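Novice: Input: structures, listed below.
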Structure P
Amino acid sequence: MKVRIGSEQMFEMKPIRVTIWNEFIHERTDPGVARIYPKGIHQAISAGIEPYGFRTQTATLDQPEHGLTTEVLNRTDVLIWWGHLAHDRVSDEIVDRIQARVLQGMGLIVLHSGHRSKIFRRLMGTSCDLKWRTMAERERLWVVDPSHPITAGIGEFIELQTEEMYGEFFDIPAPEELVFVSWFQGGEVFRSGCTYRRGLGKIFYFRPGHEEYPTYHNKYVLRVIANAVNWAASPHGAEPVYGFMRPLEKINKVGPPLPIQANAAFGTISKQYFGKTADEEPIYLYTLTNKHGMQASIMTYGGIMLTLKVPDRHGVLEDVLIGYGTLEDFLRTGNKPYFGSAIGRYANRIANGQFSLDGVTYRLSVNEPPNTLHGGKRGFNKRVWASEEVYHEDAVGVALYYTSKDGEEGFPGNLGVKLTYTLTDNNELIINYSAMTDKKTVVNLSQHNYYNLAGAGNGNILDHVLTIHADRFTPIMPDLIPTGHIQSVAGTPLDFRIPTTIGARIHAQDPQMRYARGGYDFNYVLNPSGAAMDKAASVYEPNSGRMMEVYTTQPALQFYSGNGLDGSEIGKGGIAYNRYDGFCLETQHYPDSPNHPNFPSTELLPGQIYKQTSVYKFSARASK
């Protein structure tokens, strides 16, 4: 995203990308550590530094390639390494990758016992032995250089609980900068925060606390780490600093590198080349698999979810999404139904393809005359997104990034968008949306999966039992644009407040149903619960037992029953999709909100962050 500073030219604004690596052993095996860091020290650090505006991801030892694939490292500006006992279990191949990236300019922050890690020893060129001190008195970390950017906002010292010895190396080159020293009540002083430079990369070693204390919940420790990320993010630009590196004879290697294997107890991510666009842009397909075998595949073209394989009551996995099966089909047809697509800049319709902000009228591209639908002729569903893998201890995901330029499809402002699909070990599909702009604009992001819980191609969805937690809806005119009123669902075919089959009233002779072209295509105003996330809907398919529950931070839900499918769309396996073969539950803001001041605002200002989350949770009932 580009920003303007004063009257100067536009500058590209990119968040610093931080990968936090952790063995993730103590938090699983030591109850004392698990009590303090139930999701892992890496997650505590991530949560603690995210408010500083960094784009964080985590990686752990047990993931394929330790979570540090070439792609992950190439998209990492600063790597934070927390290590303790498993140093020799790290593959030499991964160490080679990290070393190459540091020499190219990636920052490296080494925490705790990371001084014993293979990568730190290699970069230092020595054994990196430390002088140990037993756990004893209260410790203070004193700031040596108050002008150093790493110490900004810290004061004179950080006081910690009773600790081990933190700092004095016996066998290591002298640091370029001494940032912190440890002082114990017994009078001993040790170096505890040191900086180094290797190649074009900056390195900061910092050891503030024992794993059995809440060190990484300490706001001053987290501030130091955040300061260090900012300091290490840009290469120092000097000539490679190899002069004081010793040879590597002291690093003993016993046997071949450890094999890199996926642990079956954890989720996995695979990536494959999936084709290219007419502009020769490569497209990739990510497949997320959780520890139960549930699977989701997502394309970098359009942020499109291609498949979602969910177990039935017998544990049989089946794809529950209808849609096309190949990139070529999406490109050839233009994907008019929006199968599986990421939707933006503005989900749903904007009347007459225009709206006004601060007295300025913005005219949009019109793709459903006279209105604009789902962002225009070339919305986010037809854009190529950048991507990166996302790992958590109980989930895997893919983060997609796209920058929508000022004026694209008629919308104002450069808009930076992040869309993350996450598949958890609780069989939840989580979709996180975030965006920032450099100019006042409107934003309404959503996702357009077509579900059939009986399995894609296994008949229609009329026997699915649907519940929608909404007392009201926004009535429509014949062109599907809201009237601007908000109406009760009571006494109408739109009332799904108690479980009802989708087909029960789908042919009702009601004006609203006629306007929706013989089915459901309505925006429901969700009942607020006061919780951080409201339950929007649930759907049950009796034959398979599959259940889908929808939770969201968004104020509304569009229920669409596939009225526009007419047999002309040929999908996976050569199946022709007919009316009612799939349904959509699209979490969103209201349609045409920019033209209705009484609707919740969709305006986004510079400096604000648009953030929304939707969760689709899957389970199966044991019997009908």
Structure Q
Amino acid sequence: MSTAKERLTAISGHVNCNSKSYGSSSQTSPELESPQPLIKSPSSSSSSLSSHSIATNNSIQLEKSKPIPGKDTNENGSLPYKRHKLLKWNGWGYKDSGFTVDPNCHDITFTGDRYKIGNRKLPLFKKWVESTLSVDLSNKLTSQCQPDIENIAKPIINESFMKDVKFINIKTSFDPEDRLFRSHGHCLHEIFKLREKGTLERIPDLVVWPRNHDDVVKLVRVADKNDVVIIPYGGGTSVSGALECPINEKRMIVSLDTSKMNKILWIDHINLTAHAEAGIIGQDLEAQLAKYNLCTGHEPDSFEFSSLGGWVATRASGMKKNVYGNIEDLLIHVRMVSSIGTIEKNCNVPRISSGPDIHHIILGSEGTLGVITEVTLKVRPLPECKRYNSIVFPCFEDGYKFMREVARQRLKPASVRLMDNQQFIFGQALKPEADSIWISMKNFFKKLYITKLKGFRVDEMCVATILMEGTIEEVETLENKLLDISASNNGLAAGEENGKTGYMLTFVIAYIRDIGLDYGVVAESFETSVPWDRCLDVCNNVKDCITRQVKKYGIKKPALITCRITQTYDCGACVYFYFAFNYLEGVTGDPVDIYHAIENAARDEIIACGGSISHHHGVGKVRKKWLRETVSDTGLGVMKAIKNYVDPNNVFANGNLMS
């Protein structure tokens, strides 16, 4: 029988497709103390399960990294207490990263060196912005550069609660900037209002940073005792309005920031599982696991900033779900602190028949039932081989047929995404200026081959980007099968570099809305899941619906209406839509209200065509009007009954999912 110490030994090394070291093959686990069997009594606050389990006496701590500007070097993890020192308070991502326009020549550059296109001019993007959205780059709008501290509402203070919190001995803050930063996610209306007003109408009254599960238990207990509201806050990347404070809430609202609960508590190399605190950020989780040659493989678009607990709370999906699964597929165990106690199973097993699965009560609960504190996930050895590719198709329908056949044959590229013509052109526009004459000439001849010799039309062609992971043999076999399927659907291989660039641009695209708002463009993305036989209809009908709505609201300048198929399943797919319009000409009324009216019409069309309320963004507040229709009156009644039992005093009154 293996000891826990043996089970925590690092997996052996691995290589990439070119037989170069993809990770450190000589790396071994740091020495861990001998484990002790833990028997937890009902009153115990151990981070183990509620039954006998084997764990280590110490945690796998995050190693210290290079100091980040604005970051407290005494902290672990990527997110400092003062997040606004590192991240934008009224936009997406890092403060040192983003699209910027030269005020003299109007060239567009992406700043910073965190991303591949950093510190390079984007001449094609400038032309794309000017032509596609009729943007005048000489007419930059003014916006709030800093929070409007004077007009941020004074906090509501529950003195009895504050007295009890002192005994918990955790970090707290009434700082207006700390409170404002945690009052929102990244919906269009939230960011637009911050840029216009410098504040929001209702924000948390206090921010607290628990250090572990026990701190959360104590906080929830005293909140329930003193009639205080708690809104859990992880990475802050919500695009469903889930983090907004209800305007009419008169009780004290506490933002419970989980970012200091950021440790991996144990790794089990025999069962290939890892147990981590819920506040750990995606990039930190993968970086820590990689030290042991492991990964979860869960990479949502918000991977750099979103938290493990947030993934569970929203039923998240990652770009590589074909191989690694969605969050519900990865989840083995979860602890959630409710106002009446901790909810968790008593064992770490691959499957259990024990009535309705309580994990599926916690998954997608969006902070309405409690605080997720710890999660056990499946992990895998880092892949030996990681290879990108891309395929161009003469039209979207051919690309769709390719995607459908890949799913029908149950082939498993880690990621395969089909972008329509508008997104294909947009992706080309984000390419930096050529580094050399040779690269420029090579790109010219590629375009000549595809358009002149093969007859592809630039205004119709689309592209699929592919990422494959596994052993070298598995990847080569898979790639050959994918290329065979693409050839039978008129596809042409477009190379590894285009595939890699397309995959990595996912992390850059989120920054585009900020530059759009600078020049009078409102934009947002929304997604759905749909059966295969409705997929093309949904894509076409939603685009037609938005086009009609654009005319209805008198939008004079051309709008951007585009989609892509991002995740595939045996019986359907996830479709992402992007919609943007320039409101500086012909638009009367609030542009955000108009945007939401159009998106609501598009969502109605999605549902009428057989699509879902959401694939992975969740419901929050912006989509809850469709929840009753989605789950039925009886289903909604069941959800409300659970809420009333688990949270009788409505401590978790964020207003998500249902009223």
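Here, each number is a calculation from the coordinates, and none is a lab measurement. Remember, predicted model here, so these are calculated numbers, not experimental data. Cβ atoms are built from the backbone, for glycine too; each structure is taken alone.
Novice: One of P, Q was used to calculate helix-only ellipticity at 222 nm (-39500 (n - 2.57) for each DSSP H run of 4 or more, over all residues; to 500), giving -3000; which? Let's see the in-between values first.
Specialist: Working: P: -3000; Q: -9000.
Going through each structure in turn, the value belongs to P.
Novice: Separate question: Name the one structure among P, Q that relative contact order in percent (Cα under 8 Å, 6 or more apart) of 15 was derived from. Kindly include the intermediate steps, with their values, before the conclusion.
Specialist: Numbers: P: 11; Q: 15.
Going through each structure in turn, the value belongs to Q.
Novice: Now a separate question. Can you spot which of P, Q the value 2.2 was calculated from, given it is distance in nm of label points 7 Å out along Cα→Cβ at positions 363 and 531? Don't skip to the answer; put the middle values down first.
Specialist: Details: P: 4.7; Q: 2.2.
It was calculated from structure Q.
Novice: Sticking with this one: Given 5.6 as the derived value for distance in nm of label points 7 Å out along Cα→Cβ at positions 315 and 603, which of the supplied structures P, Q does it correspond to? List each step's numbers first, then the result.
Specialist: Numbers: P: 5.6; Q: 1.5.
Value 5.6 for distance in nm of label points 7 Å out along Cα→Cβ at positions 315 and 603 corresponds to P out of P, Q.
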